[in-house]
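Q: Next up, some structures in structure tokens.
No value in this document is a laboratory result; all are computed from the given coordinates. In this text, all values refer to a predicted model and were calculated from it rather than measured experimentally. Cβ atoms are built from the backbone, for glycine too; each structure is taken alone.
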Structure I
Amino acid sequence: MTFNNELNLFLKARYPIIYINTIEEDRVEYVIRKNVKTNLKRSIYSWDFVDGYTNNPNNQGFGNRNPLQALELIERLNPETPAIFLLKDFNRFLNDLAISRKLRNLSRLLKLQPKTIIIIGSELNIPLELQDLVTILQFQLPTEEEIILELQRLIKSLKIKVDNKLFESLTRSCQGMSLERIRRVLSKIIATYKTINESSISILLSEKKQIISQTEILEYSSVNEKFDNLGGLKNLKEWLQKRQAAFGSKAITYGLPTPRGLLLIGIQGTGKSLTAKAIANDWKLPLLKLDVGKLFGGIVGESESRLRQMINVTETISPCILWIDEIDKAFNNSQNRGDGGTSNRVLGTFVTWLSEKTKPVFVIATANSIDYLPLEIIRKGRFDEIFFLDLPQRSEREEIFKIHLQQFRPGNWKNFNYAELAQITDSFSGAEIRQSIIEAMYQAFSEKREFTTNDIKEAIKDSIPLANIENEQMLKLKEWATSGRIRLASTKDVFLN
């Protein structure tokens, strides 16, 4: 149901108090006025704390700096006059005893008269005694159709030409921003480039970063990783390649369901985080990283509120990728006992969203252990697939050495003995292989010479891979992976070294 249809239904049913939660005050007022003029024929009275009532000459300035007086105007009007009272930022006064009492008294009157109070506020804070009287109505950020109309209007007014591919990129980049912010950013683009071109996208994405950073629980991650930088993981790469174009208009026209997400399990250093970044880069989608440490707050209800905020931001900015690193630590049941049930409520809301979300948000969750992963997370339907990232086998280790040495020594990377290095790094992860190269470079640099294969071999001898330290956990992961309940990210001979 659209916003206008839902609002009309509430007004015709004489809901006494409607609360519209939005940051777009001017836009929601414009939409309400246009809707009421077309469909309902009601008078509209608009009030704010500084100027009072402003759009009616008979009541100009009435109730300024006096929210209680603003409510008294409702009683003064003719009982038969259909009216809507737009009270801006009125949510800030709801905890006042006089205001709360007055609203409860007015609610009985409003049920009998064609009058409705609409509170417009950016924060949702309704006291308990009013919750039964107040109906919450969400006013979403601009839809794709609204953004397209706004871009077409601007492009036409500037008399410039934008090809279809660039227009689609601009539309996608503007999603998640208010119309006012879109206009402001586009003005900045015109002032900078004198036109709209491919360079405009970077300014739009920079503006999105500011929006995301304001949430404090999400981080906009800049990515430059590529799948070419990842050694091995053949099965995972093939799976992802088939879904590369799934967020485009052709896939939507084809009727293809949007991919839901991916759970990557494996010990540290096997490339889970790099995979998340490479996916975002390859699919040309913004990568939002959830800081699970900041998700849980100390105040009652704060954690649930932050989760809802996270969901709202990711969905409005979609299509995007949401990266949840070490999800096993975020929902570790053994550590969250005695928190008053907060973790269970957050988990319940989260897995429900994973199952029922319709917006194109691709969730990539990573985990180092299966011991503390709740069954609700692993159950089919939450993610499209669960992959196990094992330690690289010999051929993959050779590939990983080549990738890193090409980055460090692009001129003479072929001089190293990759087969020998791969042979002696059994149980090494990709991250540990990279670190062994760095250690060799430090040693050679201190001796003022170029590093060689022998330097890397010496660094390897001095290293103790994490798999040897946490061998029991590694064996448990392998046993679980081979049970058939999880797909292998690498080829079937992944355990043969």
Structure II
Amino acid sequence: MIGKWMKLAVLIPALAAGVARAQSGTVSGVVKDINGGGALPGVTISDGSQSVTTGSDGSYRLTESAGKKTLTASTTGYLTTSQVTTVSSGVTNVVNWALTHSYGTQVIPATRMNYTVLAWNDLGMHCDQDDYSYFMVLPPYNTLHVEAINRHGGFLSGSGYTVSYSFPKKTNSTLHTNFWSYASQYGFNVAPNVGIKGYGLSGNMAADPNGHGWIAEGIPVTPYDDDGTWDPFGAATVTLSQNGSTLQTATVVAPVSTEMMCVNCHSASNPQLDILQKHDSHNGTTLASDQSKGIVHACSQCHSDNVLGAPGQPGVESLSLAMHNFHKDKMNATATATNTTPDCYNCHPGPKTQCLRGIMSRAGKSCHDCHGDMYGMTSSLQGGRQAWLQEPRCDSCHDAKHAENAGTLYRNSVFQNSPDGDMNNRLYCEACHNGTHGEFITSVAADPSIPQKFQGDSYWIWNCTVCHQFGSGTMHR
């Protein structure tokens, strides 16, 4: 009898340990330098209660209980970074890191200025077409935002101030697109070089409807300069003035690309016609015949498109769902498509543009890490997700401090956790971090013109004195 109790005394702790192991998972990965890509040894990875240090190859491994965990990576000379991950029992979850060097020793240029202008593009990259004579996916369209600050007095409102914009190298879009020859057929009654929201290639911006600065929506800029140079990161000049007197100027990129690479899979001689013919073949439409008679259609006539606010036709898949669903199993149809990485660049800009260029890309993330692959995109849309209105959130991977506003997209969210609360609900997240897919620091030299002018580097706006006098004053409207 004593022997049996001794066996149980040994067995029970062993069973308990087995249960604990079954309810645990593993987090492992590699930590690298975001600039050079080299492995970083000696980095501390912590979940707040336990920690490990990366080895000589930058790798680490943590055993974690199941559930949602917030991890941090820290080491001397680099910014401490956090990521959120969900640990599953018996599963190894890979969490890699790319750390940014510590910064902040330079003299801040804005300290010698009275006014700061923060300007940005809302999406980080807009899509456009070279040719509208067959169909329209999207019209020429770009949006700029501006918030202006008197460093001695606080945020400026629309009253009494004027913010204008112009594109020195892009003054005539009709040189590079035939959109206005077909605009009326697509439902837009606009003059040449005027966008569908009424803004031209230069002019005054309107007051932001949320009360945060100024906005110019739907600017019809193309990826071509007037002399024909292909430049998807063309710069606009923004001017802040009062009573005709210039207070401050700045430059900001207005990214746009026509690299919707249909030619990767469709007929090289005429991909647009091939698309219409295949659409007719699969769906019983007469798009190719209509086009031969001079009648062209927008995709959004039948497919709902939240970008344009188009309701589409009942029973017809949304444009986003139709595109991802139909093409999800066709990305290996040609060698060009197969070798285009990530596969998203077969349709989204693109092999040359590479619109995913922000800090997430520099950290080794791909489109799939946030959006999923084409099968994942399809299933989420079939499950009811609304394209362009419901998108991946920063707080899915980062901590609550970096979360968007509740029920609000990143591009529409505003600062909520300033140190003294004075700037809350006043400053768009993108004003400091830049637009989606182009978050600072980016891999494109043209992007950081705003932080370079006012902060003296290419990082997000991190220094208080960019907007505050001496970094200690409160902000007032």
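Q: Supply the structure label, taken from I, II, corresponding to helix-only ellipticity at 222 nm (-39500 (n - 2.57) for each DSSP H run of 4 or more, over all residues; to 500) with the calculated value -14000.
A: Values: I: -14000; II: -5000.
Considering all the candidates, the number was obtained from I.
Q: Now, a different point. I have 43, 31, 16 for Cα extents along the principal axes in Å, for residues 330-409 alone, calculated from one of the structures I, II. Which structure is it? Write down the numbers at each step before the final one.
A: Working: I: 54, 32, 22; II: 43, 31, 16.
The structure behind it is II.
Q: Using the calculated result 1.09 for Cα Rg over 2.2 N^0.38 Å, for residues 34-113 alone, pick out the matching structure from I, II.
A: On the way: I: 1.09; II: 1.36.
Checking each candidate, the match is I.
Q: If relative contact order in percent (Cα under 8 Å, 6 or more apart) computes to 13, which of I, II did it come from? The partial results should precede the final answer.
A: Working: I: 13; II: 16.
Only structure I yields this read-out.
Q: One of I, II was used to compute percent of Cα pairs over 28 Å apart, and the answer was 60. Which one was it? Spell out each step's value before the answer.
A: Values: I: 64; II: 60.
Traced to structure II.
Q: Say we calculate distance in nm of label points 7 Å out along Cα→Cβ at positions 266 and 290 for every structure; which of I, II gives the highest result? Write out the running numbers ahead of the final one.
A: Values: I: 2.2; II: 1.4.
That would be structure I.
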